[in-house]
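Pasting the structures here.
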Structure I
Amino acid sequence: MTNSPDYMPPKIWTWDAPSGGQFANINRPVAGPAHDKDLPVGKHPLQLYSLATPNGQKVTIMLEELLGIGKTGAEYDAWLIRIDKGDQFGSGFVEINPNSKIPALTDRSDGKPRRVFESGAILLYLAEKFGAFLPADPDGRTEALNWLFWQMGSAPYVGGGLGHFYSYAPIKIEYAINRFAMEAKRQLDVLDRHLATHRFLAGDDYSIADIANWPWYGNLVRGDLYGVAEFLQVQDYTHVNRWANAIAERPAVKRGRMVNRISGPPSEQLRERHDSSDFETMTQDKVEA
């Protein structure tokens, strides 16, 4: 890798060496499994394999929200996938998600396991399966899906773009950081203008649109993403902050953020979850410790 300002891309790119920086060891230009490893299977029909990144938080928040409204069929096992150790390249995980990204879900409630991958697809699958957090009327449903897919297309500029070049890249590249900071602020402005006249993204009711967007933009304005809150002056987006803080107080959101988490205060980490009582046991362990 060269840092020269005179660098010109070669005619044909070759993978000669790791790119450097945090998480460089998990990046590679080929798909498929790197090693054989079966995935564990717990007692519930829903088996989640994930990590509490923003994309992972979407699904655990959704599952906890479903349980919170009495959808007992949404009980789940959440298994930790350490992407920093290459768990996502194990043969069992790749069988569920050929793209080797978390989160990935299997639904065994119909006997034969059904795989669901990509966080947006999982949210939509669960919303339709349980008939919750997706408006039934065509206008509301369409608006919720508008914002769901907006997030799926927009967040990579925040995470893979700004987050990478600001926080993880081995060198600071002014052009790259400025380019992605501008786009992140534009996205925040899109949300802020919309939330100025809407309680939630799809209207008056909380939906998968909010569940998809909150782990990215809610965590961003609350200072929990990439350390860029001051850099982006996120306090200027008053309506996004109102929305983000209200959702952060939801009990299911608080629980969902803990699942498969391996960073932050130990009191907020539930590395694996196999029963709703795990949250109570976790709390008790902290008290006894």
Structure II
Amino acid sequence: MATAIAEINPSLIHPATIVDKIRETEDIYTFRLRLADPALRRSFRFAAGQFNMVYAFGVGEVPISIVSDPDEPEVLDHTVRIVGRVTGAIARHEPGDSLGIRGPFGQGWPLEEARGRDVVIITGGLGCAPVVGAIEYIFRRRAAYGAVTIVHGVKTPQDLLYREQFDAWRRRPHTTVLLACDRADKSWQYHIGVVTELFDQVSVDPERTLVLMCGPEIMMRLGAPILIKKGLPASSIHVSLERHMECGIGLCGHCQMGPFFLCKDGPVFRYDRVAPWLGKTGV
């Protein structure tokens, strides 16, 4: 897995220029950032599934998944949802403005382990950003992977991010895209209901399938056992988890989950390693 090289100090905030700002929904934006230091830009490396701490100068920083392709570090894409003071400040920035980047942090998706295997990618709600980079990574190296199934669920049609990407992915060979919506309107053309209801349509070869899951924790806690009943080993399911993160390096303790710190031991875990702590509070 590609990781940050030694010269990049995770304690330092590096200025980055906004080269593009894409409005995904009313309160979600994708920012395309370019590190201001050319040498740092050339040396910056990350793995799909890792995250940066994105800093609004004078306000604070928040952990944001990197959604661009790891082999194109010239620009770094981050999808930001406005949920508080820091993300609100970030959202007010425009192209040409500067934000800070600290990272990359955490463990990414096992894309090397997935080579030669079928890949099932399951996401729910607005938490699909952590797998976008992995999906793009796979499609840019399509011959290295088997069949790809993308399963995504949202509460309302307005919550469907990356609409153009989903349409493009559906047209790729040996690729299935399944979409579900809890509260559909007349514009919705796909399954109406929760995302786990689509699992019956997912073909799983236990010996060659790897699953990547992210989204609401309850979806992963309820969904993974359904896949296991299909014969899939728990060790072949990988989940991306979310907790409050402040430092990114396992010092502050805010993201502790059982014996793990999500910022450095995760956010991507093998399901069988973290299953005992899913759905529990105070651990």
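No value in this document is a laboratory result; all are computed from the given coordinates. Keep in mind it's a predicted model, so treat the numbers as computed, not measured. Cβ atoms are built from the backbone, for glycine too; each structure is taken alone.
Some observations on this one:
- Structure responsible for 2.5, with distance in nm of label points 7 Å out along Cα→Cβ at positions 28 and 204 calculated and labels I, II on offer: II
- A value of -5000 for helix-only ellipticity at 222 nm (-39500 (n - 2.57) for each DSSP H run of 4 or more, over all residues; to 500), calculated from one of I, II, originates in structure II.
- Ranked by relative contact order in percent (Cα under 8 Å, 6 or more apart), structures I, II are led by I, which has the greatest value.
- Of structures I, II, the largest value of mean count of other Cβ atoms within 10 Å over residues 212-219 belongs to I.
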